[in-house]
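K.L.:
In structure tokens below, several structures.
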Structure I
Amino acid sequence: MAHSPPPKLWYLPNHRDALQAHMHLLHKLGNAKTELNYHAYYQTLIKDGTANGAISNAYLTSSDVPLKTKCIIMKYRTGTLYNQKHAVLFKLSTSQTCPLCPQVDSALHILSGCQHTQIRNMITERHNLACCMIFKAISRTDSLGSCVVSKDIGSNERITMQNLQIPETAESRIVPKCLFPPRFSDKDRFTSSRPDFVLVTPIAAKTQNNKLI
């Protein structure tokens, strides 16, 4: 039986420019344009402190995230997740409309915009599961666990299935009246958008140092 030749090793002086040039030469994959929108948006989020780079990229090294999921996340973040816009660009389709609903398809549409009934249910379920994970992490902290005053992350039955214990202060889905302006009507409060969580943290009392005379 013929044996395949061993893989050829390439010397790369670094893992950035040299690797990019090598990959582009062989596979036409390495010349990413860092001045375009996707890269610029993430750099802005990092610089102004809106996003934490270590936390945002933790999925890449997490053993709990499957490789296929990591690839999908990376495609979404880089604008390469296949959708109808790509199909038109690659001349594989003549319509940018979502195959399941009458809206224009895109990566964001796939993630949270499709109006197909089954997809909407999947999006809501995924959202609520992610919120339950966040709520579980908050509950483990001594300083924030009892500060949740309202939550809108699914039914109590579904929350119980995630082994979450909801504090009495957070049983309501409606934001407490004390957090609204005095003239804000109850009708508007009941019908206004509800955040996933509302945390009310205590304000440390100011103390004045006593001077010994």
Structure II
Amino acid sequence: MNTLFTFGCSYTEDFERVLETTKNSDFIPAQRRYVENHLDGRIPKSWPQLLGEKLETDLKNYGVGGISNYQIFEEICEHSDEFKNGDTVVIGWTHITRFRWAFNNGGWSSIFSDFTETTSKLMNKITHSEILVNRTNKLYVNEIYQYQKLLEQFCKLLGVELYFWSSDDDIIYKDGGKTINEETNGEIPDNHLAESGHRVQAELFYNHIKHGEEKII
């Protein structure tokens, strides 16, 4: 059986992973509150899981919440030796303002547009603001397009179907269904996809992949 590979940030991550990685944390993400408070603990399927079922493939979802495009590209490189002829790869680029910062211990920290307590331990607020202003330059979008050219050539040689999308409309934007904020009527203010949104997203991708509609590029 062929495999569907998905890469991206929290807009690709499965609900199960969100719940698992935050179960012992004081941080309660909106997706977790959505499952616990709005769905009474019932865990919905993410669009990668639904798409894998519709395509009748195995699924390897490498979506990780909070990561930058640099980490997404590194995840693709790390798992590229798993790709084989006939597989499908869907890559979701995240917000262009995100970047990562190296810890002295050798690890990476994802940096967001909000200046958090974690960020303050790595840089001062002025440095953070200057980097964010710099990242509004279109050169950072072009950087993503250069990644795509390399990935397209690599997957073409392997016989792998490759598709791109993004939650950042400065890169490639694909509108899906309802967000958590919309489905809960503002009770949980969050722009991640709700259960119905994941169903719509899976259907959109399926129609692109299976029925020859315009590719998500």
Structure III
Amino acid sequence: MFDKGLGVPQDLAKAIELYRLAAEAGNTIGEFNYANKIFKGEGTQQDYQLARQWYLKAAGKNHASSLETLGDYEYYGYGREKNYKSAAIWYHKAINTGESRPSVYSDLGYMYDIGKGVPKDYQKAFELYSKGAEKNDPRSVNNLGSLYLEGAGRQADPFKARQYFKKASDLGFQKAKWNFARLMYNGQGGPQDKTQAVELFKELAREGYEPSQQLLKKWGESY
């Protein structure tokens, strides 16, 4: 409540003190929240190494968000060298809790998709993207479309690709809207509709999507 200013004036110092007390008492959520504040440097000095120690404590209790964050430490190199193999291990652990955020499926799926830290395995990528798609993770849905479009590890199917791109576009994923518009413009996987495709390109351009801006500029179209 002090953290968010719910019912009391916002007071980050007080919130951090309470999170610290909870963490030191062994409370998992306290450990995670205290780690988050230190990681972000919110109301306290940023310290990746100290934050990691508290994430590790919560992860030892199978806390999904802490496991995911430790994967991010390895993937993005927060205060340490990047280690994609280690990142994949943490992401697997997070998924195995059954409580991970949906985007972890696309993160790990992408690693299998391109062979980053794990052996390249389109079938494994497909399985992970599919699980993410079941949870309406837009990136997972889009990446399923890409696998079908490219015929990566399966028969190419532009019709299915277009369906997945449309679904991910409806979920607000810009890259999927771009992919869907391109297929519509070229008549791949369904009817060709250049007018609607151009409107989508313009929507993306107005949203600041650079590839669309560059394309419309090349065509001499305003947005």
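K.L.:
For which of the structures I, II, III does the calculation of log10 I(q)/I(0) by the Debye sum over Cα atoms at q = 0.12, 0.14 Å⁻¹ return -0.68, -0.93? Intermediate values should be presented prior to the final figure.
P.N.:
Details: I: -0.99, -1.19; II: -0.68, -0.93; III: -0.80, -0.94.
So the calculation was done on II.
K.L.:
Can you spot which of I, II, III the value 10.4 was calculated from, given it is mean count of other Cβ atoms within 10 Å over residues 43-50? It would help to have the intermediate numbers written out before the result.
P.N.:
Working: I: 10.4; II: 21.5; III: 13.6.
Clearly, the read-out refers to I.
K.L.:
Given a computed value of 45, 44, 19 for Cα extents along the principal axes in Å, for residues 123-202 alone, which structure among I, II, III does it belong to? Could you put the intermediate results ahead of the total?
P.N.:
Working: I: 38, 31, 17; II: 45, 44, 19; III: 37, 26, 13.
That value comes from structure II.
Every number in this text was worked out from the coordinates using simple rules, so none of it is lab data. Computed from a predicted model, the values in this text were never measured in an experiment. Cβ atoms are built from the backbone, for glycine too; each structure is taken alone.
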